[in-house]
Structure P
Amino acid sequence: MKKYHIIVYGLMISCILAVATENARAFEVTDMIFTSELTDCQKPVPKFTFTDSDLGVTAWVYYLDYEEGKTWKLDWYAPNNSLATSISNSRGSTTGGCSYRCVSRETLRFYGSGQWTVKFYYDGQLYKTATFDYKMDWPNIWKAEKIYAIPDYTQTDPSYGGFPEGGVNYCAPASVSNSLMWLANNGFDKLAPNTIDRKKDQFDVILNLGTNYMNTDPFDGTNVYSVLTGVRNYISDKGYKDFLLKYQGWRDHSAESDMGILVPDMTWIKSGIENLGSVWLNLGWYTYDGNKDEYNRIGGHWVTLAGAGYNGNPDYLVVHDPNTCYSNQFVLPARIASGTLTGSSSGLPRSAAGFYKMNNGMRINSRADFGILDGAVVLSTNLVNSLNVGHLEKDLKMNISCTQYQDNQYQFALNYSPSPTDPLLWKLDPSTFTQLQKSSVACLVLGNDLMLNLNGEYGGIVYAYSMNYTPTPNDPLLWKMDVGTLKTK
């Protein structure tokens, strides 16, 4: 009898194991595709060759039976076979689905033309390898232009440990940090750390903003009021006072930033990015009910404005979206003629007329039908990063009407003072050096390198150029023209 029970139990266990084995299917990668589309889990159109006309490259992987807690990884190998970037993440449930990550055009250009190889790993095991070709068409990309010089940090980038909850709701501090890093590189040195690892410097700024200044909620993000008060306090704590922070839009905001304008004005927004200005756009994600002509707000997002105008059309906005690595998205806003904005947010419902849809050129949340510009923040100053010195006489004397260094303002003149070995030297005239109380005209902000970016007219032609501070042991008051920057305007 005992032998019979053992046989029966053995058969039962075998049946259970067989059923379990049949139900527990193995992980499988069904597709690995490269695309330049702003994608979600809908299968994109495959692409195998990319150029500078593409904003970047996304690797899109679709799989079956992903187990909860397991880790996936994408390794990107440049044409020289070096590991350009490695991106990993995990999933919180057992499911099928997709993962996708991109590299920017700037990363592609850094490594140059050639064939890239991307490897997809699951639970430490290599499952898929694919390649694409990249050709660098533009030999000189205009790095000095603001749209290229303003960083575009991806909020979900896992570098340096990433941000709380993977950074999925860190769009506000990431967007603000893009502008602060640009300002730190253009005279406002104290706005960010300054090490050889500028990406780590920006990571530190983002974490500091989100944790200590904006009170960013890892699950709910950052509201307008917290962005305004956080930026104001951050800049003040860094020692800068000569800034204005203003808001247009319908969401709750601080009284000192109020302009009394509920529908953001596009002319004001585009002028805000000029010179040393910074602009952050607050988008709402909306679903649309055509029968009622209602837009229902289901969430929001922050992005950095980097410029305006594209292909001769001044209506375009150039946007850096921290939720994608595609830099310089060219967005054509479309004004809404009718309808109602609805939702649970304070300030709703209200008329949708006059607000702008942002769908054309911008990646929209997969749960939404439209991205709508709810509001905008402009950080401005009377300071400039390029000063006009007017007409130059034959003696080439340059009158510097106002410079600002460490919150103090000065005026002085530079006299042309060539040496026998160097014809490009100018010397500060001590008799003209005056500290100003507070200039009412544009004032050139100086960084620690004391470089002067100037515009001057000579012989009927306006030139732009930089003057580098070049002291010698015998003369600490010398600047030298950088002829590599000399160009006509």
Structure Q
Amino acid sequence: MNKEALIGKSYQNFIDGKFENGSQRDMDVFAPETGEVIAKVPLSGKRDLDKAVKSASEAQKAWGDRTLKERIQVFFKFRELLDQNKDQLAELVQLENGKTRGEAMAEVMKGIELTEFACSLPQMVNDEIQEVSKGVECRTTHVPVGLVASITPFNFPCMVPLWTIPNALALGNAMILKPSEQTPLSAGKIGELLKEAGLPDGVLNIVNGDKEMVEAICDHPDITAVSFVGSTRVAKIVYARATSNFKRCVALGGAKNHLIVLPDADEDMAAANIAASMSGCAGQRCMAASAMVAVGQVDHIVKRICEESEKIQAGNNLGSVISKEAQERIERYINEAEAAGAKVLVDGRNAKVAGKENGYYVGPTVIDFVTPDMAIAKEEVFGPVLAIMRTNDLDEAIAIENSSNYGNASSVFTQNGGMANYVMDRVSAGMVGVNIGVPVPREPFPFGGWNESKFGVTDITGKSSIQFWTKLKKRTTKWSADAWTNWMS
């Protein structure tokens, strides 16, 4: 991997179609696999945001005046450029985030799928028109919100920006993107490819920064809508601050996803899916299986989960976590659970990878006999850790799931269709599954949880996102003064 070629100018701000340094501080960007510094990212301030907003506001006028079909042409080209550059994008994701090569490529491919969905918007965003009275016509049209912002997390530095960029821009908005300061490289490459695809300068501006930039985006009077993906603690703050400034906002937070396992579950399928869900992307995804509720006698499945987990090796088919602080936090959860009486069946603490001894690794960890009151059972660990709770009653298992403040996802493992429907109807989660560890909907179905996993009334992807990125204009017209009239006209 040629790191120098990958880093280049992509860690800079991207304003009005040009890369430039921010006006304030810099922060080191680390490669989680090795712990080495790979770049510096500007922690920009309000002056940088004002410059980006000015550029975007001016560009949006002409961009929004184009028809949807005209705007979509840029994204047909962008989709092809993503495909042509997928290897480099996957290398960037692996470098800045620590994913395995396969996970990084899967993230890029999902980004391509999201762009393909945006290319289909002309088939979904249709005006409604009706003659409501003789000679009187009513019509609705989708109008861009205007200038919007997207604040994205470290765990999917390519995919999550593409949750918002293609749909928001295709629908006629201009955008300020604020990527995670821990993973700014992929975002810069996305900006570069969009410019190559023909996106007018200023329609997408990328401003790097930390908490100060997030606050400035929430407060800026010219930004009309904000999307956010990150922890629940910060999602609450962003949602409250943005909406208090009269912006529309959808803010996705954290999760504590429960997998309910019944004794009749297919042993091999359940074990493989649960181990992969727990450890995929090093557990750093809001759809990871972090809690399992074992109903009745399922020791045979727990044994197989452990066997599958032991096949997952740090530095081989398991990537690193994002930082030293994350590594220490994850291991602290494991230590505290063990001290409280839980049994560690597979231990991923103190994982080391030859040649990458300074990398941030936690091996797959399976902990049995966790009780619902333990921190590891209630809080988002965001690492490759599965906490197993035991119950003999399905309703009690559902009650454990529903007691969580979160509500992103839940799955049930069973061969009984009636039991599966019983669980799906009763769990308090926005995305549910049967015999699948990561029940993520595919396009055009939207992504979004419930409870403290999401704040706002629309979802962030799919058809639901059309409501967020546009506003309806209602037109009523009458052209004939001689038309028959009644109270409606």
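Computed from the coordinates by the stated procedures, all read-outs in this text should not be read as laboratory data. Being a predicted model, the structure only gives us computed values, none of them experimental. Cβ atoms are built from the backbone, for glycine too; each structure is taken alone.
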FRET efficiency 1/(1 + (r/R0)^6) of positions 166 and 438 (r between Cβ atoms, R0 = 25 Å, to 0.05) gets 0.05 when computed on, of labels P, Q, structure P
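A value of -0.33, -1.00 was computed for log10 I(q)/I(0) by the Debye sum over Cα atoms at q = 0.09, 0.17 Å⁻¹, for residues 62-229 alone; which of P, Q is the source structure? All intermediate terms of the calculation are to be shown ahead of the outcome.
Working: P: -0.39, -1.18; Q: -0.33, -1.00.
The value was obtained from structure Q.
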Kirkwood radius over Cα pairs in Å, for residues 262-461 alone: greatest across P, Q for structure P
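Using relative contact order in percent (Cα under 8 Å, 6 or more apart) as the calculated read-out, with 10 as its value, let me know the right label among P, Q. Could you put the intermediate results ahead of the total?
On the way: P: 10; Q: 18.
Derived from P, not from the others.
So Cα extents along the principal axes in Å, computed for just one structure, reads 115, 57, 42; which one of P, Q is that?
On the way: P: 115, 57, 42; Q: 81, 58, 39.
Of the structures listed, the value fits P.
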Taking FRET efficiency 1/(1 + (r/R0)^6) of positions 94 and 278 (r between Cβ atoms, R0 = 41 Å, to 0.05) for each of P, Q, the highest value is that of structure Q
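If helix-only ellipticity at 222 nm (-39500 (n - 2.57) for each DSSP H run of 4 or more, over all residues; to 500) is computed to be -12000, which of P, Q is the source?
Values: P: -5000; Q: -12000.
Going through each structure in turn, the value belongs to Q.
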